[in-house]
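Structures are listed in the sections that come next.
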Structure 1
Amino acid sequence: MNESIAEMIDAVFDISCDLVPAGYPFALWDALIQHLPSLQNETCVGVVPLRTASSEAGMLLPKRSKLVLRLTASLAAEYACLTGQPLNIGDHTLQLGSGKLRKIQAYPTLHAHLVIGVDDEVKFLEDVTEQLTGLGIAGKLLCGMRNTLLAPDRAIQGYSLVIHDLKPDDSLRLQYTGLGADRRFGCGIFVPYKVITDLD
């Protein structure tokens, strides 16, 4: 592992909330930094996308959903201040419960819901390959659907992406660094993915 790459760790929180708006990542980040201002200037910190299901009313959250923050190890000691805090997301409140730290493990197959990139799948994969090469990471790519994350004043676009056949060190490096910008809104964050035939 390259010593210049910051070690990351996941802070995992129980949550209580049935519904969040479709563009929740922006409001969620704003709510988080109100309680933990030190996150504001940490560009490598990310919020793992919530597991949701679309509905006419918004994004439904299944029972036992978790909020996962990917933090630098140096910030790990600060995460506990979020325990029990209410996060106001539009007209909804996401209530945080207890939290715990979870070490990131190496998996051969990783998935990101949205990696920011151009609206051309071939060029997107070429750009990703170049980024991975720069990080010293080797793996096989499977591009999924093009996704758009909408907010009142902006739109973030890219593709879902699976990278498999990763060696352990490469898997950790990819989870530590992510790909592209806006990890605070859930973009470019890689998590374990066991099935590679159902990209969303």
Structure 2
Amino acid sequence: MSKKPVIVFEGIEGSGKSYHISNVSKYLDKEKIDYIKIREPGGNLNSEKIRRLILNNKSNFNKYTDLLLYLASRSENISLLKKYFRKKIILIDRFIDSTIAYQHYGLGVDIKLINLINNHLLKGFKIDFTFLNIVNKTNMIKRLKLRKSLNRYDKFNNKFYSKVQNGFLKLSKKNRNKYQIVDSNLDINQNKSLIIRKIEKLI
């Protein structure tokens, strides 16, 4: 594996992925290691505009429009990702697996369509490792209640999130050696240590 890997943090709402990617950023800053960090949807200026549109509580897109907006956001980030591919560590908060888990397993969009557009956009850009954060229903609900504001994707029903999380787990089983399951129902400091130890090995 490259010592400038592409590392993705995945998981449903309330699973702790954004917290842990932030903690990894602090670790890399402390060690003075070059990296870039982006989120999806979002990243550059245009992608952030698309993010606001997707997550706006007043938006009411059908599942195909939703998919195309997510992929449009990714398209806007491709030049940035390819610019630093194998030159810097790249940390991504949600990526391809989120598209498949939410749009295919959650909303029922044909996976062939998702893969077709993804493959066209990425063309050789590879993910090296994924931290998949999982959470039970009780803790997810508890954590969402603590948020100051909820976006459109924070407000689906529990059945939807269950389908999405099961989708993530199915994806992880296809290539186990490139995934680390992080059980965010466990002690947060235990998980922080687990992730940092793995990061040290990856870089």
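Read-outs throughout are calculated quantities, based only on the coordinates presented, and are distinct from any laboratory measurement. Keep in mind the model is a prediction, meaning the values are calculated, not measured. Cβ atoms are built from the backbone, for glycine too; each structure is taken alone.
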On Kirkwood radius over Cα pairs in Å, for residues 25-112 alone, which of the structures labelled 1, 2 is highest?
1
Any idea which of 1, 2 comes out highest on Rg/Rh (Cα atoms, Kirkwood Rh), for residues 81-184 alone?
1
Re relative contact order in percent (Cα under 8 Å, 6 or more apart): value 28 computed from one entry in 1, 2; matching entry is structure 1
Re distance in nm of label points 7 Å out along Cα→Cβ at positions 49 and 97: value 2.5 computed from one entry in 1, 2; matching entry is structure 1
Computing Cα Rg over 2.2 N^0.38 Å, for residues 17-64 alone for each of 1, 2, which one ends up highest?
2
One of 1, 2 was used to calculate helix-only ellipticity at 222 nm (-39500 (n - 2.57) for each DSSP H run of 4 or more, over all residues; to 500), giving -16000; which?
2
